[in-house]
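Okay, got some structures for you below.
What follows is calculated from the coordinates using simple rules that are stated; it is not laboratory data. The structure presented is a predicted model; accordingly, all values stated were derived computationally and were not measured. Cβ atoms are built from the backbone, for glycine too; each structure is taken alone.
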Structure P
Amino acid sequence: MRVTLISGEYPPMRGGVADYTALLAAGLARLGVDVDALTSTRVSGASDALPPKVIPSVKNWGSGLWRVALDHIRQTRPDVVHVQYQTGAFDMKLGINLLPWLGRLSSAQPAFVITFHDLKEPYILPKLGRARHAATHLIAAGADAVVATNPEDFWRLAGRRDALTTSWSWGKRPLRAIPIGSNIPGSVPDGYDREALRARIGLKEKECAIGYFGFLNPSKGIETLISAFEGLVRRGRPVRLLMIGATAGDSGTSDRRYENRIREQLDQPIVRGHVGWTGFVQASEVASYLRACDVCVLPFRDGASLRHGTLIAAITHHLPIVTTLRPKSGPPGAFPELRSGESALLVPPGDPAALATAIERVISDDDLRRRLSSGIARLANAFEWSTIADQNLRLYREIRRVL
């Protein structure tokens, strides 16, 4: 089978969709799929390993995409074109939304699959209000199958919990639940010395490392973590906060004012000596830093969602996790589910006191840490790339049989 992946970003660009596309391509190639990736001209120095071919040919994700993509389809004749959809990664342009419809006019006529990494509407003509939602409905209705990566988006696409197809407004297309995997290796490099790394980042004996991993933007709820952390420091708890990774990606928008505010708050005298920053580091180094932590804290404002690659990374490393509650949604059993006290500690969003209490419980109770680590390990297989690639390949074969 021949598959073309289309993504607005690709390594070495920094971003979750970039890494997802490369890792999915690698997983598909291991299953014998002939796979390539069509992406932005902003990509330079892409790896020649997997997928076998990266085509950084798209200068403009508006109408300029159509000629490039349709030429590629005519030349390579893929069985499936799989779009990794996130509005920010396509520069908020509509070219990608119309591509499945135009692809039907191609002599090659591949099947189109759309994976929604989120269902945010493109920021175009904001005065149109709800009419802007038509752009995301348009790409789903033009596809031959749709993939949701998290329960919230599945529920929005399906309209009911037992659905195997999208609702009429989304085109009544086959709908599948396939979570994202982690762009961080689940293992640490050979020769890894946890204690030596902890000493290097300034951890003292019996001091607990609280890890935060992710970009700095308002949706992450970092100000709640700072308030909780400051309370722990004031009470004399032996804690150190480790801020892991880059502060912003290479596509979409970044909130520099928010980032500056967070940095200023973490530079206040009360916490300054208890905070470490790694800055951007390679994925293998992120894995090492995560493994050095005693607990990973991810206080998302809207609650923990499987659309967050940072949460998936913590899961694949079997870390004790403290994160935030989210209303239940999506099809029962289709996605792994966090259960408070079993696989994580879940607290209300925006509640520093509850967050501090949960962190204190984890760092002071060895049995609880072991129980949470074991509980999250039982969920981790669903996020393995071999599992994800196999699920996508099964979907490709399914829709090619019925076309």
Structure Q
Amino acid sequence: MDSYTHIQQQDPEVFGTLQGEEERERDGLELIPSENYVSRAVREAQGSIFTNKYSEGYPHKRYYGGQMFTDSVEEIAIARAKKLFGASFANVQPHAGANANIGMYFALLQPGDTVLGMDLSHGGHLTHGHPVTYITKFFNFVRYKMKDADTGEIDYDEMLVVAKEHKPKIVLAGFSAYSRELDYEKFVAIAREVGAYAVIDIAHIAGLIAGKAVKNPFDYGFDVMTSTTHKTLRGPRGGLILTRESEEIAKKIDKAVFPGLQGGPLMHVVAAKAVAFGEALEPQFKTYAAQILKNAKAMEEVLHAHNVRMLGGGTSNHLILADVFGSLGIPGQEAEVVLDRVGITLNKNTIADDTRKPMDPSGIRFGTPAITTRGFKEKECAQVAELMLGALASRADDAKLEKIHQEIKTLAAQHPIPDSFN
């Protein structure tokens, strides 16, 4: 366990929440695809002395003095990010993935310009233009969908029709709940056809790209990639914007992030990003990224064997979106609660053209990044999938649920959360 000596003495109330969360993570299994465990080194950097320092501006162009070490650590983070993703430019200051996307929009667009992005119900993200977000007050968003939800095939022909009709300034790839690889060549071709920027949000698959387990969109001509630094990348919670080669675009992005969107960067988080990027450059990170995919396939096979419908027909990445209402008659909200009881954490999720409400949808979304960090391999992941289905089938039987809970705790104890990945 982490040492919380000072908090324990000074603020027992907050200490209790920290202790409880540590026990929850230790004794249960995290299957939310956007969550992971970070190393102790990343946590130390995030809780470091850099939290005291204001560093508005960029390295060697700050508005306050005393920046020799903040400049150095940000330059380390930038250099490592560029190396990881084959980028010419990197902005490591966005506080979150949403900030990275918003900064990118304001860098590349004028108010009223159009973005073509993935529909939320078909796997997209809120920041890709869902009407509830404020960004839609500034820009016009049009959407593309899957042609077939059971195969995951995107309707690229329809995308091109929509692009020609609406003339977007950005063709945006990327997703939050989509389990297949995108055809990057087609995205870039559509963008070029209408004179748009080709941008991709890699928040979910950044670690898979960095670990060479999936294709790098920059190799196919994308202009910009936005990302979070947690999820599969296994760093602190934060954002990142990468530019393939255009210095002009990179300068616009820097100006949009600061002073356009944010004030001072969170230098303790930038330091933690630098540490995480360094870990991702180590050879063992490739092994980890490849194992994420193998583990997701192992879970997919169990669901196939039990005739559980998966959106996209299965998975080619780190996550699975299962239609538990259509397959098992269990709403996603109920499934989430039942699985929480046995120590399996995942999230309810809408499915394509869901007839149920977002807070009580038809699906659940889960993935393998965090349990892969704990050392789970295909055998254990198949076992977890069986236990999940067993819990859902026995949701009214407290004795059976308690038995499954104990099995989960045993599995968790056999695979403790590591302090280091080296």
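With respect to percent of Cα pairs over 20 Å apart, for residues 309-372 alone, the largest value across structures P, Q is given by P. Structures compared: P, Q; top value of mean projected area of the Cα convex hull in nm², for residues 21-188 alone, i.e. the largest, recorded for Q. For the read-out semi-axes √(5λ) of the Cα gyration tensor in Å, a value of 34, 29, 18 was computed from one structure; give its label from P, Q. It was calculated from structure Q. One of P, Q was used to compute helix-only ellipticity at 222 nm (-39500 (n - 2.57) for each DSSP H run of 4 or more, over all residues; to 500), and the result was -13500. Which label is that? This value belongs to structure Q.
Could you tell me which structure in P, Q was used to calculate relative contact order in percent (Cα under 8 Å, 6 or more apart) as 22? Answer for the origin of the read-out: Q. Kindly point out which one of P, Q the value 1.9 was derived from, the read-out being distance in nm of label points 7 Å out along Cα→Cβ at positions 61 and 101. The value was obtained from structure P.
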